[in-house]
Structure P
Amino acid sequence: MSFLSVQALRKRFGPVEAVREVSFAAEAGEILVLVGPSGCGKTTTLRLLAGFDRPDCGRVLVGGRDITPLPPERRGIGFVFQEYALFPHLSVEGNVAFGLRGLARAERRERVGELLAMLGIAELAPRFPHELSAGQQQRVALARALAPRPRLLLLDEPFSALDAALRRDLRAELRNFLKGLGLTAVHVTHDREEALALADVLAVMRAGRVEQVGPPEEVYNRPRTPFVAAFLGRANLWPGRVLAILNGRAEVEVAGQVLCAEAAGTAPGARGVVFFRPEWAEVGPGPFVAHVQTALFLGDHWELHASCQGLPVVLSAPCAPCAGVVPFAVTRALWLSGPEG
């Protein structure tokens, strides 16, 4: 059994079903990231894991033990809040020591010093939260959550108040730190880049449900629905009709051409969408012609926004684009059944 097992959680607030049959699992030492748009239920799911809210049904198991009926303080879980929730009247040292009141003073001081040193903020011990930068506050909040040696760490969008450059630095630092501790964690974010960078296991949520869960590379490269495809990155989704199936590949009529796409669980005559990412197309000789409307220079490549047979398409070009018309070939594509997945 997985170290963390979340089984069919449901939670309703009045007429709104915020969480619907949510299930996922993580092994010991893995970082599971819940990602999705605002209002999809990811923070509510995290609160159900922490015990701040009680599910209408479903179970949460940690280390094989059902913790669903337990109050938050008996779950052995650390929580890093979005706003950090540091006590303004306590120093950094006091904030980190807050959850260690059952220890002797010497043990508390030793544990606090150990964590502050580990996070590179030992010199901040006497300061107060208002004297810290946002990045420093984030480290203090993490140290406080880790102080009682939790079995599981939950993080609710801890980088949302930080600028983009600092977010990139801290997410790499956080991943290395958690991996060094061997700690199992569930991290919530709406930022797809952050989710892909942090996750060992990625769970994409929409409207209270988990649409897909798996390793980030698999979810990015083999989305099961158009929503997952589009949410995790630039996605071209073209309507099409399956002409034939051979060895798990579909011949699809799309944009006036026949395109070969990876397919499963479909049949000739089915209608749906062909999915390919900009990097799965080659600009140059090919059966498709794109009429470029906008070319964006992004440093290491150009991003071309164009139309092909009236369908929108986004392409990636390694060098300066030609003006007007650009031929291209799709080198890899997936067939996704149904326009809404």
Structure Q
Amino acid sequence: MIGWYVHHHGWGHATRMQAIHPHLDSEVTVFSSLPRPSGLGAGTIWVRLPSDAEPVTGSDGVLRDAHEFGDVTAHGALHWAPIGHPGHQARLAAIAEWIAHNPVEAFVVDVSVEVAILARLLGVPTIVLAQPGERTDAPHRLGYDLADRILAPWAAGTIETAELADREDRVRRVGAVSRYDGHARDAALDGDPDARRVLFLSRTLDAPRLQETTALLQADGWIVESAGAGENDRVDDVWPLLCRATVVVSAAGQNGIADLAAADARAVVIAQDRPFEEQEATARVLAAQGYAQTASADVSPEKLVELVRRAAETPPRWDGWQVRGAAARAAAAIEELVS
């Protein structure tokens, strides 16, 4: 039996779990503040955890932010441990109770230093997901120090992280995990097969710049589509859009880039501002190794149109990102710890 913690920021962590899970032989119980995703197999247990960041009512009856009750970082040793927060206490208690009453063989943490510490203190072999960026702070080092395995969802020779250098015996670089690993690329296009299409995938630009860039591209003869780039354009399955796009404009999140690689897409990647410079680190590798055109978050519409044209003329070369088989390799790394 395997436990799996899924962080609630966005859907990327849940998507990665769903890609790896079918390759596991063990029963999986997932813990997350997110609602249960649609399409998750009936045999998978999903435990919905309470929020640990909402304002709480103090003894004086006043509603206050969690930061107002004391140091939430335990003097910098942790990322998030709010004092006296009932949601934080309840979510850790739920995980601890489950571990205490079940034959747990391993616990996957994607991602939370605090949950990793809890699982390991309770005597469960722990797998921690690594992330790009500058992760040399004390909490990240602690999480990596106590992990029995460190699962790096990227290929060797791509993303380099200094904090893993002294822990190589426990690191497994499995390649980029995509939900579309193994999907056959559908080259069919709607309408004119010679049409030039741009897909804006995920939020990369604010609304005014997206509107201006769209107008410039359309004036240049491009068909513009979007998925998750605006307020009401979420698409659950973007595979057909990825396959028919001439160029994809994407953020530099791990799942988005893995999906680009799975589709062998020509791409412009715009690094978004994230903690620990996660996306900037990924974008630097993409640019240096020739995987995609890249831009900073403040890129102008005119510059972005130029990069789209350049990407359209550049043959894709995603083999080195090692998407094919990555989910299965990740599952094998996890089951190294299952007795």
Point to revise | Read-out Cα extents along the principal axes in Å, computed value 60, 50, 40, structure in P, Q | key: Q
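When mean count of other Cβ atoms within 10 Å over residues 127-134 is computed for each of P, Q, which one produces 23.4? Spell out each step's value before the answer.
On the way: P: 14.1; Q: 23.4.
The read-out was computed on structure Q.
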Check your understanding: For mean count of other Cβ atoms within 10 Å over residues 103-110, which of P, Q scores largest?
Key -> Q
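Given a value of -9000 for helix-only ellipticity at 222 nm (-39500 (n - 2.57) for each DSSP H run of 4 or more, over all residues; to 500), calculated from one of P, Q, which structure does it belong to? Each step should come with its number before you reach the end.
Working: P: -7000; Q: -9000.
It must be structure Q, since only it matches.
All of the numbers you see were taken from the coordinates with simple rules; none came from a lab. Because the structure is a prediction, the values reported are computed rather than measured. Cβ atoms are built from the backbone, for glycine too; each structure is taken alone.
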